[in-house]
1. Of the structures labelled 1, 2, one was used to calculate relative contact order in percent (Cα under 8 Å, 6 or more apart), giving 31. Name it.
2. When distance in nm of label points 7 Å out along Cα→Cβ at positions 46 and 110 is computed for each of 1, 2, which one produces 3.2?
3. Taking helix-only ellipticity at 222 nm (-39500 (n - 2.57) for each DSSP H run of 4 or more, over all residues; to 500) from the coordinates of each of 1, 2, which one would give -6000?
4. Between structures 1, 2, where is distance in nm of label points 7 Å out along Cα→Cβ at positions 30 and 126 highest?
5. Comparing FRET efficiency 1/(1 + (r/R0)^6) of positions 38 and 86 (r between Cβ atoms, R0 = 41 Å, to 0.05) across 1, 2, which is largest?
6. Match the computed value 1.04 of Rg/Rh (Cα atoms, Kirkwood Rh) to one of the structures 1, 2, and report its label.
7. Here semi-axes √(5λ) of the Cα gyration tensor in Å, for residues 6-93 alone has been calculated and equals 45, 13, 11, so which of 1, 2 was it run on?
8. Output the label of whichever structure in 1, 2 has the greatest value of mean count of other Cβ atoms within 10 Å over residues 102-109.
Structure 1
Amino acid sequence: MSGAKLAAAVMAVILAIYLALVGWRAVQFVATGEPVAVAMGVALIVLPVIAAWAIWRELAFGIRSQRLVRQLESEDALDLGLPLRASGRPERAAADAAFPEFRAAVEAEPESWRAWLRLGLAYDAAGDRRRARRAVRRAIELERARG
């Protein structure tokens, strides 16, 4: 198991323990019947559920995007053709300069999850995380609708 997967598994176990303990405390608050305690108990139930949903959503995004990246890699279509720094990340200036090519590929094939994923990787290389996530989400949607 890779370090990232192990860390995610440990965090999931810690979250489960936390939810159980907070859930028990929430039941105790609600059982008092006092309006303020009941409100706190409800909050202790709702807020962790929202947090768990948000964590699941991020984990699902990571799992799905990594699956698409591995598929592109297996097709030898992952290389963006950008020079790399010593860290292995693409050079930002080169990513900025090559960006129009990736955008044109999406405009030429707007239903191609591969083009959207490569655009997302180019956005990421250029440092635009918000657009990168949006493009990768679109790639995931297109791939899921296809198959």
Structure 2
Amino acid sequence: MKTFHSYSEVAACVGQEVSVTDWITITQEQVNQFAEATGDHQWIHVDPERARQGPFGVPIAHGFLTLSLIPRFFETGIAIEGARMGVNYGLNRVRFTAPVPVGSRLRARLQLQSTEPLPPDGLQMAWLVTVEREGSDKPVCVAESLSRNYGAAV
């Protein structure tokens, strides 16, 4: 985990890969819970028997499940001391570039693209988040994520 002591330390990292997170394993239980939460019960995700006959030979995670892991990757990848609050501000671009078979291990590379001060005590950051699957040369998701933090030292 990369820990920043001020927003100026964050801003000094623009253009750099700041963190590579630890691996997390995608389970069928997570996929099923995501299906319940979103109402997306497509067989390719939730029916292991039928998915064995499908194009990937196993169930795959929803693309939006993969995307929803971004806050977890930030939680384990970076910290800004003194920030009293951080919020997701949105996404500029998202691509699901490869499937995520259940049982896969994923991690994220966090590259800081830009920062913008938010007076009086905030900072907006644009991050290139590249989600990788262990054993694959191709990322599974690439997204530009916008986040805002408030309350840390300038």
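No value in this document is a laboratory result; all are computed from the given coordinates. Note that the coordinates shown come from a computational prediction; the quantities given were computed from them, not determined experimentally. Cβ atoms are built from the backbone, for glycine too; each structure is taken alone.
1. 2
2. 2
3. It traces back to 2.
4. Structure 1 comes out on top.
5. When FRET efficiency 1/(1 + (r/R0)^6) of positions 38 and 86 (r between Cβ atoms, R0 = 41 Å, to 0.05) is calculated for 1, 2, structure 2 comes out on top.
6. Going label by label, the one that fits is 2.
7. 1
8. 2
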